[in-house]
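Given below, in the form of structure tokens, are the structures.
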Structure 1
Amino acid sequence: MTSGRRAFVGAVFATAALQSMRAVADEALIRIGMIPDAGATQVSVEEKAPLQAYLSKALKRPVRLVIPTNYNATVEGLGNGSLDVAYLGGLTYIKAHQQYGAVPLVQREADRQFHALFITQAASSIHSLQDLKGKTFAFGDINSTSGHLIPYQDMKSAGINPDRDLRFRYTGSHAATVKAVETGAVDAGACDETVFKEMIASGKADAAKLRVFATSAPFADYVWAARPGLDAATQQAIIRAFTNLTPENDKSILDILRGTKFVPATDAEYATVRNIARSLKML
């Protein structure tokens, strides 16, 4: 064999070995997505870097954390296999479960009894859902549970038809809704209770300018879910990674997740949200 021939064969084997190594690395990588409930900015991604590091250490595998630009893209990620695990709201979860067989893994304990908040400016004349008639209103993402589905249902139950009685818009996230209300861009809005409380506590929103005027009945909301083809061992490892979190040892991670404790999740917990979505033809 000539030296040129040997070099060519060596290059072929080296390329094949590199491709094999890349395939193994890709197989080991866990791709995790999160709905942009607090926004999909680069800052939001960077703020969650400690969570990515924690999960990589707990799972003993590389983790890539991404925040798609909208809720539906996160659902589609589970469906097309570009995501292995995703943090979803109640509505996006039941869509992912119905369309793709997404598997519920774990949720914050607070997610079992969650609430949507209706907020307005502190000096506003709005004090009840009935006062919303003729006002401007902000929902979050169209696929949000606490930022659209539940508030929409609550308004209908109060005799307000959002499509007829309001001028509403979708801001895309709970954080954007809070800021839209705070700045007076809209008269009122609906948002996730944990995002609102975190924004007030961190100074991202001014408590003196905002007021909660109605709170929804409790419902099951957020959940971490897996694509149906993810192996059982990895699913269990992810459940353990979250349920092992404690305020004493992992406060910084729990603060990112806006929770204090995680528990295993089941599909049955989302029956109420599923029924509401069906009744409103949002499923």
Structure 2
Amino acid sequence: MSRLWVKRVLKQIKLEIFKLSRRARSYLGFAAMLGLAGLVVLGLAQGPPQIGGASSQGFVTAGSFLNGGFAAWFMLRVTLLFFLPLFACVVTGDMISSESADGTLRTLLSKPVSRESVYCAKYIAAVIYTVALTIFMGITAYIIGAVFLGRGSLTTFQTGTIIGAQGIYIFPETEGIVRLAAAYIFAAFAILSVASIAFFISSFVSNSLGAIGSAMLTLIAFQIMGMFDFFKPISEYLFTAHMESWSGLFITNVPWEQIFKSACVLCAYSAGFFTLGLIVFARRDILS
């Protein structure tokens, strides 16, 4: 890997980020996360939510557990398996397909740049967007929650989660923030695994809706497969079986081995679809 190639990729990354900043759909996810955070905090202000089919109304502490930390934790719980992947795919599934449809991709590739550098730059921009969207949601939920609900210890309810833990866990405010930060970093890996599927499909189709829809269909199909014992032998290889491992960060004895394994599986999906997309993009005929 030459220094010149790296410089070209860095220059291309800046161009891709600039193009993202000029597209209205790039801001749709941020606006949606802001709106959802507001709805969550508004709902929490009226009382505790139903968690795992049971009410947390009867839980009593010296002061309310409904605060900014809880809002950020609850926000991740309710958005990770659909809303976050959807809005990430809306952008990543459009990055190549839209340019292929309007002819700008052919113009770009007519310049003295390699297809590999263009693809890598676009993917890195997609990674940056996905991470930014995920972290933005966490920060927004925490800040809005802290403003309207206050701050304090982080209380989490574990029931029906992938790690099998049950009960209520309370952490000091500082420790709670650290655990939330780790959870959102893990969530970024989870969302990227879905976004990478949309990006891969975008590399060989000219319709962004096809890329977005196919990625979301894969997500939902894997979730459905995980519900049946028939698919149990392969369930641990489905990325959806690992997306909620972040919940292990909110119990006393963190199952680091399982969390690391889940992170590796999610990264393997991202790397695998990145590689497949690179192969397809390098060999694809750009006719328009």
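Suppose helix-only ellipticity at 222 nm (-39500 (n - 2.57) for each DSSP H run of 4 or more, over all residues; to 500) works out to -13500; of 1, 2, which structure was it derived from? Please list the in-between numbers first.
Working: 1: -13500; 2: -22000.
The read-out was computed on structure 1.
If Rg and Dmax of the Cα atoms in Å is computed to be 22.0, 89, which of 1, 2 is the source?
Values: 1: 22.0, 89; 2: 20.4, 67.
Considering all the candidates, the number was obtained from 1.
Of the structures 1, 2, report the one carrying the highest value of FRET efficiency 1/(1 + (r/R0)^6) of positions 117 and 245 (r between Cβ atoms, R0 = 35 Å, to 0.05). Could you put the intermediate results ahead of the total?
On the way: 1: 0.90; 2: 0.55.
The maximum falls on structure 1.
Computed from the coordinates by the stated procedures, all read-outs in this text should not be read as laboratory data. Note that this is a predicted model, so its numbers are computed, not measured. Cβ atoms are built from the backbone, for glycine too; each structure is taken alone.
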